[in-house]
Structure 1
Amino acid sequence: MIETNKPFTKEEILRAFEQVNKDVADFFSAIPTEKFYSHPMDVWSARDNLDHLNKSVGPVATALGLPKILPSVLFGKAKKPSRSFEEIRETYQAALANGGKAGGKFLPDKAEELSKTEKDELLKKWQKVSDKLVSVLNDKWSEKDLDTYTLPHPLLGKMTVREMLLFTLYHNTHHVNNVRKLFGE
């Protein structure tokens with residue numbers, strides 16, 4: 001099972017992303033192609049989970065790369081302190097328990113066939129989006145900024161940038177652990 005310690009500071013979040021991003025890449029790359037695509041009806045395959053992670057992390061990385069005036073104008077500034085990793089995890093788990101699920105542009109594309117090439121492309125995309133997230137966080141965001149600016153989450157509503165990063169960390173591990181359960185691990 002992939003887990004994180006309970007990061008909160010920018011440095012702790014950066015270290016957690018570096019480890020989790022590597023763990024996600026290692027986990028999915030080790031899955032044989034046939035197993036990567038297999039799943040019961042109405043359950044996402046490993047491939048679907050990785051595609052979903054790419055579609056989830058990419059927009060966060062892109063948003064963090066924009067000038068900070070944009071999120072400020074579009075979504076406002078934070079009106080309350082950032083919640084902890086545990087609070088974000090519990091809020092997300094409660095939303096899932098109440099029927100919340102991914103939708104729209106965050107749903108995985110349909111796989112048409114078993115393809116080692118597609119698997120490699122999804123892994124390359126993961127490397128690209130996960131590296132971009134770490135890079136823009138490291139280069140553009142101060143500790144104070146993480147609690148000042150907000151971003152929208154489709155299920156959880158407005159969150160501070162720190163909360164969005166904590167959610168993203170948990171969400172990445174959540175999907176790896178879902179695949180582990182799918183495989184009976």
Structure 2
Amino acid sequence: MFHDISPAVLERMHTLEAIDARDRSDGSPRSDRLLQVPPETGRFLALLVAAAPAGEIIEIGTSGGYSTLWLAQAARARGQLITTLEISDDKVRLALETFKLAKVDNLVKLVQGDARQHLPDYCGIAFAFLDVYKEFYQECYELVVPCLVPGGLLVADNVISHRNELQAFLAHVEADERVDAVVVPIGSGDLVCRKI
């Protein structure tokens with residue numbers, strides 16, 4: 001999976017990494033930035049997808065499509081599509097450009113709109129990656145967990161970097177008897193939940 005990433009995917013990843021680094025260094029408003037995962041988190045997510053049980057792969061919060069490129073590597077290895085949901089018009093345009101230039105548009109279905117309105121349409125979820133504004137984590141979590149297959153995974157990003165903001169959410173997940181969960185100190189911190 002990692003040994004045969006195409007030059008087109010690698011080139012687009014490098015472009016998005018450069019845009020993200022520029023935006024972080026020049027103080028661009030958070031709402032305008034890509035808010036993408038670092039490469040080590042992308043690799044971690046791809047490994048989790050590759051090891052997930054059979055079922056749908058979804059991403060909640062596409063941004064520029066960087067994490068989607070990593071997830072698409074695993075989707076390709078599994079012989080299936082990934083569905084990614086994004087609300088921002090600008091980010092949808094950038095993500096569509098990403099998928100076309102990286103030549104993975106045949107692996108990715110992008111759904112534009114508020115994920116909270118679209119998530120009820122999905123069932124049999126094997127893997128879900130959650131990376132949206134933190135105030136929506138709990139609501140998205142509650143929409144996804146009942147739809148996870150046994151052994152299915154939900155991963156929420158930024159749980160260490162935004163620990164104070166997500167304290168109530170993390171306490172809720174820890175007490176949720178539907179899942180086993182652990183925080184992994186990679187990137188900005190990923191909460192990995194496995195449906196029991």
Candidates 1, 2; helix-only ellipticity at 222 nm (-39500 (n - 2.57) for each DSSP H run of 4 or more, over all residues; to 500) computed = -21000; producing structure is 1
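Supply the structure label, taken from 1, 2, corresponding to relative contact order in percent (Cα under 8 Å, 6 or more apart) with the calculated value 19. Before the final figure, lay out each step's value.
Working: 1: 41; 2: 19.
The read-out comes from structure 2.
Given a value of 19.2 for mean count of other Cβ atoms within 10 Å over residues 39-46, calculated from one of 1, 2, which structure does it belong to? Before the final figure, lay out the partial values.
Numbers: 1: 13.9; 2: 19.2.
Structure 2 accounts for this read-out.
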With distance in nm of label points 7 Å out along Cα→Cβ at positions 7 and 135 computed for every candidate in 1, 2, 4.6 is reproduced by structure 2
Value 28, 17, 16, calculated as semi-axes √(5λ) of the Cα gyration tensor in Å from one of 1, 2, is from structure 1
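Each value in this text was obtained by applying a stated rule to the coordinates, not by laboratory testing. None of these values were measured; they are calculated from a predicted model. Cβ atoms are built from the backbone, for glycine too; each structure is taken alone.
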